[in-house]
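Novice: What follows are several structures.
Values in this text are rule-based calculations from the coordinates and carry no lab data. Everything quoted here is computed from the prediction, not taken from an experiment. Cβ atoms are built from the backbone, for glycine too; each structure is taken alone.
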Structure 1
Amino acid sequence: MLQRFFWMCSGADTDILRNSSKAEQTKYAGIGATVFFTAVMATIAASYALFTVFDNIYSSIFFGFIWGLLIFNLDRFIVSTIKKNDNKWKEIWQATPRILLAVIIAIVIAKPLELKIFEKEINQVLLEQKNELTLANKVQIANQYTPEKNSLQKDIISLKSEISTKEQSVDSLYETYISEAEGRKGTLLLGKGPVYKEKREKHDAGLTELNELKKTNKEKITDKETLIASLITDQKNQEATTQPIIDGFDGLMARINALNSLPWLPSFFIFLLFLAIETSPILAKLIAPKSAYDFKLKDQEDAVKTWVEQKVHQRAQVLKTDMHLNEEIYSDLTEEEELYNYKRKKARELLQQQADAFHKSQQKVIG
């Protein structure tokens, strides 16, 4: 039962194989088993690849099974269409497009399995890439908010500098009127005279302006600091919003790119393994000598071809004979007087009817 299933997988004629030798049956069972297990590997590979996309095991298995059936059908078609010929070069030319198709199938099957085999190494590469993307994302977001924050910081520094300058001016006025009272500067007279009072009034006026300036600028500074805090909050919120996108950077294309950044030799050997598996049925049929199965299959095909050619030739002869008979029959009929008189009579009746119809139509026109 299993052997017959593998015969079916090989695309061979099971009726011929039943009457062939054990060696022929074993050979085609081996070819069919290779085709079948290649499809199984394709199913596993496609299921894993689709799982990285859909993140749903049931959908991945379903579509992976469909993909496996497709690969099975292609492999079976490739193997079954290779016919043994007496000319080896003709066989090789016949197998060339099928080998190219087998190479493409091997690449498609091998790549998802490479992703699974080197999963830990790929995860490490993806982690490094995610860290780089996170840093780059923070820098990019910061560049959006930095100019406005710097502008607000400059305004705050300017407001504080304005207060500091005013404080220095008030302190200078304070020192002036104190020095005048102590007789160290100004009039050099000890005591609180008119000059002292004048300088004291200037200081008091400046102190009042300073207090007003401090109150006004403090409110402005508080508003600008609030804006800076709001910008920082918005920046952090944007970083938190975009981070899940970076965390989800582990799709199929990202993993393939990460795999390509790893050393190529291990991946190449895995590809060679699947290439050998995929092309082995084709190469087996090319290398193997023409066997009893091939002769029997050729005999069946030639029998059908001969039968079809005979039918085509027979129909052509029937048509040729029928045309010749028709020519002879119609040639004889042209010489029969009875047929001539009958057609003459009918032609006369037709002309009379036309004349009568024309006469009636003319009478209607005249009125």
Structure 2
Amino acid sequence: MFSEKARKNADACRFCWMCRHLCPVQLVTGKETNTPRAKGLQVSMLERGMPMDMDCARTMYECLLCGACTNDCATGYDPLVYIREARTEANVLGLVPPEVEHVLDLIAGTGNLYGSKECGLPLENIPEEGKILVWLGETARYSRPEVAEALLSILEKAGVKAAVLKDEPQSGNTLGDLMGYIEDVRQAAKHAAKAIARSGAEKVIVLDSYDAAFMRHAFPEWGIALPEIETATSFVAELVRTGRLTPKKDSGIVTYHDGSRLARDLDEHEPAREILRAMGYEIHEMWQNRRLAKCCGTSVMRALFPEIWKGTAENRWQDVKRTDARVLVAACPQSTEALSATVPEGYRYEDLFVLLNAHL
């Protein structure tokens, strides 16, 4: 049922309980089954003969795959390994929750979890071939197009000739989060790689950190060749650093939210902060920042369980309230989607690229 790696991770837990206060989903629901420790126990029981049922399957989907538990475990315990495999098992056994089945149907029908056939971005005059390709991702294309437009405007102002695929396929990341890393996901990744190859790109600037982490880690493991992959935050920070972009100076105090995959999977923390400082802002950090940052919600969780998604974003705003900042900034479209939908009275949310574009 589970791989040896998954079994070892499930049985490695020392039951120290330290992950309970780190799991953003458990902090919203208060359910013990939402702790990484409890999910590990369920996997161990499944391996010892307990049949999986719909409740168990649903529990495995009540997880952001944010990696906070993995990051803080002193024994190298990695719940994400067996949670992904449990999702695969749920698909194999026909125990996928109805919410998941609905999203999979949307992806099968439209190629994205939003069920949209047209992204609505003004891409008519942007080439699809070039040495630099911008990979926007489905959240920026279908839910937060202002973020994509801001990034493309920034690159144009810096004199960067960038290409964009008008019919950008899924990277495979969303399917991987929904089904585990099965062959269908690898095929989606290969399809994305072929689309990138046709563009002639030597470098891919990836806006969504979930896609960037997937391309950096999963593609090489499967032997799928890609050009150089760079996050949009890193690329834009270099444009600022070298003087190709000179933001107008502002003043004020902001706090910055580290997206989970940008901060933990990619270990990138400083480029966004460099951009904010270049605009003249003073950054007052939340207590949980950089690799310890609390996840604010993902587009997958929004599609599956919107109340949990909303709760994780609201909890992140509670962390903002413990600082003296009244402005929160993040640099991933999925963070923008969650945090901009839950702004408390007296506070303001700004996407990093939209903010920077306004300063140029």
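Novice: Say we calculate relative contact order in percent (Cα under 8 Å, 6 or more apart) for every structure; which of 1, 2 gives the highest result?
Specialist: 1
Novice: Work out which structure the value 14.8 belongs to, where Kirkwood radius over Cα pairs in Å, for residues 36-123 alone was derived from one of 1, 2.
Specialist: 2
Novice: To continue, here is another question. For structures 1, 2, which has the highest computed value of percent of Cα pairs over 28 Å apart? Write out the running numbers ahead of the final one.
Specialist: Working: 1: 75; 2: 42.
Between 1, 2, the highest calculated value is found for 1.
Novice: Let me ask something additional. Just checking, which of 1, 2 has the largest value of FRET efficiency 1/(1 + (r/R0)^6) of positions 20 and 332 (r between Cβ atoms, R0 = 30 Å, to 0.05)? Display every interim value, and only then the final one.
Specialist: Details: 1: 0.00; 2: 0.70.
Evaluating FRET efficiency 1/(1 + (r/R0)^6) of positions 20 and 332 (r between Cβ atoms, R0 = 30 Å, to 0.05) on every structure, the highest lands on 2.
Novice: While we're on this one: Work out the source of -32000 here, i.e. which of 1, 2 gives that when helix-only ellipticity at 222 nm (-39500 (n - 2.57) for each DSSP H run of 4 or more, over all residues; to 500) is computed.
Specialist: 1
Novice: For which of 1, 2 does FRET efficiency 1/(1 + (r/R0)^6) of positions 236 and 340 (r between Cβ atoms, R0 = 25 Å, to 0.05), calculated from the coordinates, equal 0.00?
Specialist: Structure of origin is 1.
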